[in-house]
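So, here come the structures, one by one.
None of the figures in this text is laboratory data; all of them are computed from the coordinates on show. This structure is a prediction, so every number in the text was calculated from the model and none was measured. Cβ atoms are built from the backbone, for glycine too; each structure is taken alone.
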Structure P
Amino acid sequence: MLPILITFAYLIGSISTAIIVCKLLNLPDPRTQGSNNPGATNVLRIGGKKAAVITLIGDGIKGAIPVLIAQAMGGDLLTMTLVALAAFLGHVYPIFFGFKGGKGVSTFIGVLLATNYLVGLSFMIIWIFIAKVLKISSISALTATLLTPIIFYFLSNKDLNATYVITLTCAWIFFTHKSNIQRILTGDEGSIKS
C-alpha cells in the first residue's frame, strides 16, 4: 500500500497551483517572470495578493490530501512523513512540468498541518514573525524550516524515524533555496512588499 500512496502523493504534488492560477487569471507564466519560480511568493510579485493566497492554499492542500489519506488508511507517523516527502518532491520536481517546480515551502506547510497541526502552526507562526520583522520571505521560510525538525521531534512523542524524514525534507528546502541563500549572504535578496 505504501508504494501506491507515495506514487499518488508525488502525482498530486506535481500539479502546479501557481501555473494553473496564473493561467486562469490571465497572468504571465510564473516560470518566465520575476524569479521564474512557480511558487506563491513569485505569484505575489507578478499577480498580487489574491493570486498568491490562492496559490499558497492550493499548494498546501495538495500536500495535505495524500497525508490525510495515508492517515485515514491507518498509516503510522513514519508512513505519513514518507507520503509527505513524496508530495513535496512532486512539487519541486513535477512530472507534468518537466521536473521544474517550486521551492516547496507552501506544500511543506500543508503536509506539516496534516501530519501534526501543531508543528504546522509553529512553522507558520515563526514564518510570520520573522517576515514581519525582517520583511524577507526566504529568511522567514528558512528560519522556520531550520527549527521544524526540533519542534517535530518533541511534538511527535520523539519518533526518531519520522523526524529523520522531516529533517531530510527540511534539508531539501535549503537546497531549493540555494540561490536565495547566496543573495542573502551578498545582501541582494528582495524584500516583501506590503
Structure Q
Amino acid sequence: MSLTLKETPITGMVLVQGQPFRDRRGFFYRAFCDQQLASVLGGRIIRQINISQTMEIGAIRGLHFQTPPATEMKLVRCLRGRVWDVVVDLREGSKTFLEWHGVELEPNASIMVVIPEGCAHGFQVLETGSELLYLHTAPYTPTAEGGLRYNDPRLGISWPLVPTDLSQRDQTHPLLADEFSGISL
C-alpha cells in the first residue's frame, strides 16, 4: 500500500493519495506513513491530532494559521461528508504569495492535503455533518493564532456555496492590509 504525492499550484501544498484496497466488506488504505511522507515532512513530527465536525451546509471554518515561532504544517483529511478545502500562501517572498488553491475532499477519494507552514487554511461544508482529521506538526498556541477573512477581496476566493454559518471570530478576522508583506519563516 503506497501513498502518491501530487504537487499543487501552491508551493509546498501537496495532495497525498491513498490507494484503497476494496472488497465486498468495504475498503482499507494507508492514511499516513512517516517513511513514505519523509520528503514532505522533512524531519517534522506530528505533535497534535484534532477532529472537527461541522453540521451546516455552507458553513465556513477559517482561514486560520499560526505565526512564528509556532508555525505548523497541517495534514488534513475528510473522514465524513464533503468539503471545499482552501489553502492561502502567506509566506513572505514566496512565488505563490497571496495565491489560493481549493480542492474538494471526501472520504472515498482517499486524499489528504499537506498545508505548509506560513499558509492559511479554511474549508466550506458541502454535506451535513462533515468531519475533518487534522495532523499538526506544532501544538495549538493561542498567542500565535492568526486568521484572514473568508471574503477578503484581495484574495478573491471562490467559495462554491453562499456562506451560511461562520463563528464570530471568523467573521471578524481582519482584511489584508495593502502593506501586508507576508509571514517571515
Structure R
Amino acid sequence: MNRMHRRLCSSADWATKVADRMPRDLADVDLGDDVLEIGPGYGTTTRVLVDRVPRLTAVEVDEASATRLRVEFGDRIVHGDGTALPFEDGRFSAVVCFTMLHHVPSRALQDRLFAEARRVLRPGGVFRGVDSQLSLRFRLLHVGDTMVVVDPGTLPERLTTAGFAPGPQVEVMPDTRLRFTARRP
C-alpha cells in the first residue's frame, strides 16, 4: 500500500465509516458461531466483528500487520495466506472479507482464495464479501498499489466454479462497493 492508502486505512475517519456501514453489510446474513475474517489489514473491520460473533479468527498475509494485530486481538490473529488457509476443512460457519480482494494480485489468486473460503466452510456456511469498485478516487488511492478490481458480472460464475452453490448473490451498492454472498452446499 502506498503512504496515502496506509494513512486512510489506519485513520479514525475510516474506522468510523466502517463501524457505521458494517451493520448494514451484515444485516441480512447469519454468520453463525465461528467466523473467519480474511485480510483484516489494520483491524478496523475486526474491531467491529469481534463484538458481533461468538468466535472470530482472522488471517493476515502481512507478517508485520499480523504481529501488530495480535497485540490487540491475541491468538485470534493468524499469520497466513488466504489462498492457502492453515485451517482444516469445514471448520467455520462463515468466512468474511472486507475491502481486501482488490489487493490480491491476480484474478487466479482471487479464485484460489474463493476456493479456500469454500473449503474451510461447513456445509451450509456463508461467504460474505464487500469490496470497492472502480472509480477515479479509488484509482488515485491505489497509485503504485496492487489493484485487481473484482468484476461483478463474472463473480457469480467464479464463485460457483470455486464450489459454492449456484446463484450467489452479487450486488453493486450505490456507494460503488460490491457486496456478495455465497453458500457452501
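Observations
- Computing Rg and Dmax of the Cα atoms in Å across structures P, Q, R gives 15.2, 41 for structure R.
- Distance in nm of label points 7 Å out along Cα→Cβ at positions 123 and 155 - structure with the largest value, from P, Q, R: R
- Read-out helix-only ellipticity at 222 nm (-39500 (n - 2.57) for each DSSP H run of 4 or more, over all residues; to 500), computed value -10500, structure in P, Q, R: R
- Which entry (P, Q, R) yields the derived value 2.0 for distance in nm of label points 7 Å out along Cα→Cβ at positions 11 and 91: P
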